[in-house]
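> Input: structures, listed below.
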Structure I
Amino acid sequence: MPHVHEFGIIDSIEEIKDDIRYDPEKYGCITVDGDFLDDLCATDFGKKIDNLQTFAHSTDRPYNNLCYFGITLIPPNSHAYFLKIVREANDDYKSEELENLMKKIDEAIKKNKWMIHFGD
């Protein structure tokens, strides 16, 4: 099975606080190749993503970065920063996957919704 990261949008964070399950279709997830993301993390992107304010597996576990082997919840107040660093990475790498991720983050910003990330 390929190493992937999936990013989607949560309609209601209240609905999943106690029961988060792997369900990429439910959240309209897009996929980013895991090896590509790993390569990005070896650049300045990796240093910047270490400052992304998130939650690990539930809203009662503050975290910074993405959970590479689990579930990350990304609150709306982190989206602008996340979009900025993904956009900067895409300026260097020109990736369709990063373009899709930027669209997904922008959609979350417009809807003021939490994002979910499934690491592999």
Structure II
Amino acid sequence: MDKNLITWKDFEKVEMRVGTITEVSDFPEARNPAYQLMIDFGPEMGILKSSAQITKRYSKDDLINRQIIAVVNFPKKQIANFMSECLVLGSVGAGNDIVLLQPETKVQNGLRIG
């Protein structure tokens, strides 16, 4: 049996939600090339900040108004001089080429992934 298996109860603790990227800034202080993102998770959660190493595949213009999926219940994490409040999800390919996870069609911000 794989020791990395989690229970359904463990999975239910991970709160993944849909949000729309509203602002993108360069993040020159980051150790690896990254952007600072402002993400709207709807009226209940509001705007959360995240840092994402997605500069290989996405320009800042590509990201504005793009819906993404993020984990929103991790503790905040200090990255250089920036406090990240959520973790944007993506598949990680060769050379750290990240492809963002996103809904197939536009949905309401804040919807939970389950």
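> Tell me which of I, II gives -12000 when you compute helix-only ellipticity at 222 nm (-39500 (n - 2.57) for each DSSP H run of 4 or more, over all residues; to 500).
I
> Further question on the same structure: Thinking only about mean count of other Cβ atoms within 10 Å over residues 4-11, which of I, II has the largest value?
On the way: I: 19.9; II: 7.8.
Largest calculated value belongs to I.
> Where does the value 14.1 come from, among I, II, when Kirkwood radius over Cα pairs in Å is the thing being computed?
The read-out was computed on structure I.
> Sticking with this one: Who wins on relative contact order in percent (Cα under 8 Å, 6 or more apart) among I, II, i.e. which is largest?
For this comparison of relative contact order in percent (Cα under 8 Å, 6 or more apart), the top structure is I.
The numbers here are math on the coordinates, done by the rules we state, and not lab data. Treat the numbers as computed from the prediction; the structure is a model and nothing was measured. Cβ atoms are built from the backbone, for glycine too; each structure is taken alone.
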